[in-house]
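Alright, structures below, take your time with them.
None of the figures in this text is laboratory data; all of them are computed from the coordinates on show. Model, not experiment: these values are computed from the prediction. Cβ atoms are built from the backbone, for glycine too; each structure is taken alone.
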Structure I
Amino acid sequence: MWKNVFTPKKEIAKPVYTGAGIVTFLLLIAVWSVLSYGGFVNPLFLPSPDKILKTAVSMFQSGEILGDIGISFSRVALGFLVAALLGVPLGMLMGTLRIMEGAFEPIIGFIRYMPASAFIPLFILWIGLGESEKMTVIFFGTFFQLTLMVMDVTKNVQNELIEVSYTLGASKLQLFGKVILPASLPGIVDTLRITFGWAWTYLVVAELVGASDGLGFMIMQASRFLKPEKIIVGIIIIGLLGLMTDLLFKAIYRASFSWMRKEGS
């Protein structure tokens, strides 16, 4: 079972892999418990695990958190969906055609260093305080990185595949649809998984101004009324939602590209 545990680039037993993650979580909870129950940290700054659990149960029983979860999830999903629908094809074109890379890579590379939070005043002026403004923040925070990552994935398609396709008489359109897209798809799915995680990190920023609901709004309200237990519950829920989407993308990857693991083993 413990074979290859410390051998670079080697597979290990599934129970060992899963157990390592569980142990890490348990160690984190243990340190948290020592700090809170041992009185090393003021409860105002770090409530104990049982208080967090009781607060979470109470919020779910009352139903107050369920609406916030649904609204926040829809904002993240829609903002990210628009970013993916635009970023994936643009990234593929940039990774395939040098003219597209020359036209878009400099400006996208420049904008991606600008913090999305700094644009919130402009988004409010341009779009208003509705749902579109919040989804635009999430879009802005993910689109540029997603596009460049897809470009890099597409660039890594082997030139031999392209040359063979031309030799067999493939047209430029067929090259995109039957060679470049299938060869890039595993990397694109993995890129979507990573950038969807980033989309969750922009949720609180998106709900910082002009929101009256959502997990980010709930966290900000809890901070104003000095309720750290609610802040931590909100943060944990965002983390769990992000983890669930990450596991979903991993399941899609394993189901769709099982041959990738076989080749790398």
Structure II
Amino acid sequence: MNEPLIIEAPAKLNLSLRVLRRREDGFHNIDSLMVRLPGLCDRLSFCPADADAFTCDDPSVPADGSNLVIKALAAYRAATGFTESLAIHLEKRVPHGAGLGGGSSDAAATLQAVNRLNDEALDTAKLMEIAATLGSDIPFFLGPAVARATGRGETISDAASLPALTVLLLKPGFGVATPDAYKRWTGSSELPGISYGPQVFPWGELVNDLERPVFQKHLFLAEVKASLLARAGVAGALMSGSGSTMFAVLDDASQADEIIAAAREELDPTLWAWHGVIGG
């Protein structure tokens, strides 16, 4: 390999997320409709090296064995005996702690890239098996762009295609730890004045059972949702995954910049924002 292998790792949205029950293994059974965000991606490069190395342009991303990229490489080596040393560099564009699956997508991209360098030694089903041992969201990024995730999130099945939808994402400076959100699910209660019910559309519904525990701890996210739902041009709004990203489905893409500006003025001038298209 003379040139580095470059691969993109897209973010995801949970358009729906139902938490069904807590399992004996400590995880929760869920039913979620997930969709990839092709316009919002991390970027990874893989180069041959004398020894394995991992770097990232975001200093807040851990570069030790806790990073899912490093874990994915180790798991692939254990499954195949692949021994070629690699220098991996991650350009981070998907915020972490955001409910957008950035770390999970990076891990899936690593499995795909290393498998390509190893002459496609494993099929997708085997890669998904490895992915499921690393994290519940990771298999999704190896399957269809729109999928139903069940079990603890690792069981992936095809879902109906979506029409083209313009989505707008807003994220505050803090993140939400997924284990903490699920831990608080049992016994959490709704905040008065906040809409938690399904928002029904011809293509499906927006609903997230983790809003209840996360909003209880992070009142600002409930405020963001309420603000989005009250704004003209917003067809629906929801938290993605365990947060802290809130997203809106817009009636018209041309409204995105105006809504972002208003949110920064009224809620938080430091809000991270992105907008683009899913489905279609």
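Structure notes:
- Origin of the derived value -0.67, -1.30 (log10 I(q)/I(0) by the Debye sum over Cα atoms at q = 0.16, 0.27 Å⁻¹, for residues 91-170 alone; candidates I, II): II
- Which entry (I, II) yields the derived value 3.6 for distance in nm of label points 7 Å out along Cα→Cβ at positions 51 and 251: I
- When percent of Cα pairs over 27 Å apart is calculated for each of the structures I, II, the largest result comes from I.
- FRET efficiency 1/(1 + (r/R0)^6) of positions 75 and 195 (r between Cβ atoms, R0 = 30 Å, to 0.05) from the coordinates reads 1.00; which among I, II: I
- Value 1.54, calculated as Cα Rg over 2.2 N^0.38 Å, for residues 27-162 alone, assigned to which of I, II: I
- When FRET efficiency 1/(1 + (r/R0)^6) of positions 59 and 179 (r between Cβ atoms, R0 = 35 Å, to 0.05) is calculated for each of structures I, II, structure II comes out greatest.
- Among candidates I, II, the computation of helix-only ellipticity at 222 nm (-39500 (n - 2.57) for each DSSP H run of 4 or more, over all residues; to 500) that gave -25000 used structure I.
- Calculated for structures I, II, distance in nm of label points 7 Å out along Cα→Cβ at positions 3 and 227 is largest in I.
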